[in-house]
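Scrolling down, you'll hit the structures one after another.
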Structure I
Amino acid sequence: MAPAFLPVKRFFENSPLNAMAPQISPARTLCYQLLFDIGSGRTRSDDALNSDKIQDLDVRDRHLSTEIVYGTLRWQGLLDYVLAAASTRPWPKVAEGIKILLRMSLYQMWKMDRIPEYALVNDAVEIARRELGKGIEGYINGILRRLTRDHLWEKDECMRRAPRWDQVSLPEWLYKRWAARYGEDVAEDFALSLNKAPQAAMRIFGDYATGEVFPFAAVKSDLVPDAFIRADDVKIPSREGIGPAAFHFQDEASQLIPHLLHPMPGWKIWDACAAPGGKTAILGKICCNSRYIVASDLRYERVARLAQILKDSGIRAPQILVADARQQPPFVDCFDAVLADAPCSGLGTVRRNPEIKWRFRKREFAELQANQTKILHSVSGAVRLGGWLLYSTCSTEPEENEQVIREFLNTHPGFCLQKPIHPPGIEKWVGQDSMVRTYPGNRLWDGFFAALMLRRS
C-alpha cells in the first residue's frame, strides 16, 4: 500500500544542478511545502502562514502564498471533485503529496485570474520533479493540461453532478450533521460562510491602546471591550517603531469569553486551560494585574508560550503552573472564578484553520467529551461558595458543549446556569437556555460556546 504522504525530497535544493534548473515561483514552492506540513499534521495553517518562512518572502509573494494556502484548504472538497473527474487514476488511491500539488494548482487556475495557466502548469511539473521524484510529473502535467483545455468547472453538466457537500466544500459526515441540525439551506449558507477570510481582530497594549499610531486602520469592536478590528487590508510590515509587543492577534469571540465573568479587581481567578494565554492576559488587565490570578496548562512548552504572551501583554502578576486540569487540583473552595476553556475539536475555528474540517473525525468526539467532563468536574471544586465557573470551547458541536453542561449540572446540583449580562450587547448572543454561542455564519469571528455557572451550595 502506498504511504499517505510521499517523502519530500529536499536534496535537490542543495545540489549544484539547482543553478541550472528552471526557476519557479518561490511562493508556489513554499505553498506546496506548507500545505504538505499542514496536511501531515506538523503545523496549523495560521501558524504556518505566520512563520519565519513566510516573513522571508517579499510582500507580494506573502499575499500570494496566503491566498493559495487558505484557498486550497477551504475549497479542498470541490477541488477534489473536479480533479477526480480529470484524473486517469482512481482519486482515493492517489498519494497525498500529489493531491496537494494538484489542488493548489487547480485553485490558482480556477479562482485566481491573475496567474497565467502555462506558468502554474510549468511550476507544478517542476515542483513535482523536485519534491515527488521521477515519474510523477507526467501524471501531474496530463491532468493540468486537460484542465487548462477543458475547464471542467465551467461545464454545467459536470458541476451539477457534484454532491452538495462537495459544492460547499465540507466532508460528507459534517455536511449531513449540519443539514440534520439546521436544515440543508442553512447548513449550506453556513458552510459557504466559512470559506470567507476571517476579520483580523487584536488586542493593543499600553501606550498604543488607541491604535492611532499603527501602519493600518483599526476600529474598536462594538461588543468586546478593548478589542480592535483591522479595518483595511494593509499588510503589517513589522512592529519596528511601534514597540516590540504593541499588539497581539486574537479572535474577537475568543476575547469575549473572559468578559462574561465580569471580574473585579482583587478577584482570585484560576484559568485552568490557559495556553496560549490571550484570555489570561485579558483577565489580568481587568483585575489590574492582581497577584491572585493563577494560569495553568498541561504541557511545559505551552506554558512557556503562555508566559511569553503574558510578558508581552504587560501582565506579570499571574502565578503560572504546569498542571493537568483533569486531575484533582491543589485548590479547594478558594477562587472567586474559574475559567475552563477546554481543549476541543476546534470546529468553530474552521474559517481560520480550514484544515480542521478535513482532519477531524467524528469518532474523536467521545474522547474529547470524556476529557471535557473530567476537566469541568475537577476544576469545579476550586470555586468558592457564591463563586463563578465559566466553561467554554471553540466548537459549535453539542457533544462538546450542551451535552457536557447537562451532564455536569445533573451531577453537581450545587451549580446553576446564569445568563451572562456583560459586556453590554451580549444578550444578542445568549440563547433561551442562558448559554452563549457566537456563530461564525453571523459575523466574521470564530464559533465559541460558553456556559456561566454560579456555585450556590
Structure II
Amino acid sequence: MATGKAGEREDVKRRAKEDGIEFFLAQFVEMHGKPNAKLMPAQAIDDLMDEGAGFAGFAAGPIGQTPASPDMLAVPDLSTYTRVPWQPDLVRFACDVTVEGAEWPYCPRTLLRRAVDRAAQLGYRMKIGLEAEFFLVRRDERGALVVDDPLDTSEQPCYDAKALYRNYEFLTTLSKYMNGLGWGNYANDHEDANGQFESNFAYDDVLVTCDRAIFFRYMVHVLAQARGKLATFMPKPFGNLTGNGCHFHISLWDPSGEKNLFDDADDPRGFGLSELAYQFMGGVIAHSRPASAIVAPTVNSYKRIGVGAPTSGATWSPAYAAWGGNNRTQMLRVPGGPRFEHRGIDGSANPYLAAVAVLASGLDGIEKRLDPGQGNTRNLYTVPLAEVQEQGIEALPATLLEACDELERDEVLRDWFGHTGSEHYLDYFARTKREEFGAYHAEVSAWEVERYLTLF
C-alpha cells in the first residue's frame, strides 16, 4: 500500500481500475442536506483529484453564494470511496467545498470536519450511530399523498411482521447494500406509523457516520423511485401518524478511538456512564432550545415535536429538554451505557450540522462541568405542564421561528460554527430559515379557511 497523499491517489486509481469503475459522483450537500453531484468519467479522475468538480453554488441551494459568486469546487475526500451497490461501475465521493483555493465556510461537511479537529485538540473523539426513519409513500389517483402499501392500515403497526414481509424485497435489498459497503446493518423494522421503516447500521466516527447518512438517504430514495414508490424522511408527512426521527446515539472517546470516555461500570447513578458523560449531556440540555433550529430545522419539524398522541398512541418525539434512563419520552435517553440517545433530531436535519451542534453543546457542558440534573423516570407525555416546570425542565421551542431567535443568541454555538468572513454562519442559517418560515406563514391553509371563513 502506498503512503502519503500521492500514494493515496495512486491507490484510489488502482482500486477504481480493479473494480471496473467507469464514472464517479462528486457529491456535496448544502444547508438542507440535499445531495448535489456531478457525474464524471473515469478518464477525468486526475482532474477530479487535482481540482475538484466545479459548481455554480447559488443554483445548488443555500450554501452562501449568489449568482455573482465564483465557482465552487467539490474536492473529494478519497477515504469516502463508495462503490454504488446498484450501479457497480459507479463510485461516490463525499466532497468538501472550496472557493478560489480556500475552504468554504458555508460547507456543512467542512464545518463538521473543523469541529472534529477542534475536539481532537481538546483530547476528544465523538462517535455516533443513528436511526434514520423513513416512509414509503405514493400519490393516489387524485394526487393525494398516501402510504404505499394499501394493506398497511393497522392502528398500531409497529413491528408488524406481515407489513414487514410485504416490503421484504425492498428492505433486504437495502440491507444487502449496506452490508456490502461494510456498514454493519444489524436490524430493519416496521416503525410506529403506517408505511414507516427503519434500517440500522453500526456506529463509527462522527464524520464517517454522517457521510453514510447522506448516502443512506440517497440510496433509499433511489431504490424507492426505481420501484415506483416515493421515500420521505420528512419529519411529519401525515398529521395523524408518528413522524420521522433521526436519533443520534452518542459517545465520546480518547484520541486513539480505543477508550470510550463515557464508560464507567461504577456509575453511582446506575446507568454505566462516567461523570464526563453526564457533563456532556448537561451541555446538550443547556443548549437544546437554540440547537433545535439545527436538529429540527424545518417548519414541519415542529409538528412532530410535542405530547399530543397520533393514531398509534404516542408521538415518540420529545417535548422537553430532559433526560432519563431507558425512557423514550425524554429528549436524551440512556438505553444502557456507555452512550446516550438524542431523540430530538429529526429526519430533516442535515447530519453534519446536527453533529456540530451536539458536539459543541456537549463539550461546553464538559468545560463548565454542567450537571444534567436528576434523570426522569416518569412518562413526560402525561405529566402536567405545571409539574414539568416545577422541576425546572424547559419545553422545546414551539416553532422554527422561536428556535431561530434563540439560536442567534447562543454564543457557544456561534463560536463553533464560526464566521464566514462577512457574517456568522448561524446568522446566515437563521436568516434562511426565517425566510422559510415566512413563506410557510404566508400560505392560507385549508384548515384556516374551514375554521374562519364564516366564523366572523
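For which of I, II does FRET efficiency 1/(1 + (r/R0)^6) of positions 65 and 433 (r between Cβ atoms, R0 = 25 Å, to 0.05), calculated from the coordinates, equal 0.05?
Values: I: 0.05; II: 0.90.
Source structure for this number: I.
Which one of I, II has distance in nm of label points 7 Å out along Cα→Cβ at positions 249 and 297, as calculated from the coordinates, equal to 2.4?
Working: I: 1.7; II: 2.4.
This value belongs to structure II.
Ranked by FRET efficiency 1/(1 + (r/R0)^6) of positions 145 and 265 (r between Cβ atoms, R0 = 41 Å, to 0.05), which of I, II sits at the highest value? Before the final figure, lay out the partial values.
Numbers: I: 0.05; II: 0.25.
Top value of FRET efficiency 1/(1 + (r/R0)^6) of positions 145 and 265 (r between Cβ atoms, R0 = 41 Å, to 0.05) goes to structure II.
Out of I, II, choose the structure whose coordinates give FRET efficiency 1/(1 + (r/R0)^6) of positions 25 and 177 (r between Cβ atoms, R0 = 30 Å, to 0.05) equal to 0.20 when calculated.
I
Out of I, II, which has the highest value for mean count of other Cβ atoms within 10 Å over residues 73-80?
Once mean count of other Cβ atoms within 10 Å over residues 73-80 is tallied for I, II, the winner is I.
Quick note: the coordinates plus some simple rules give every number you see, no bench work behind them. Quantities reported herein were computed from a predicted structural model and do not represent experimental measurements. Cβ atoms are built from the backbone, for glycine too; each structure is taken alone.
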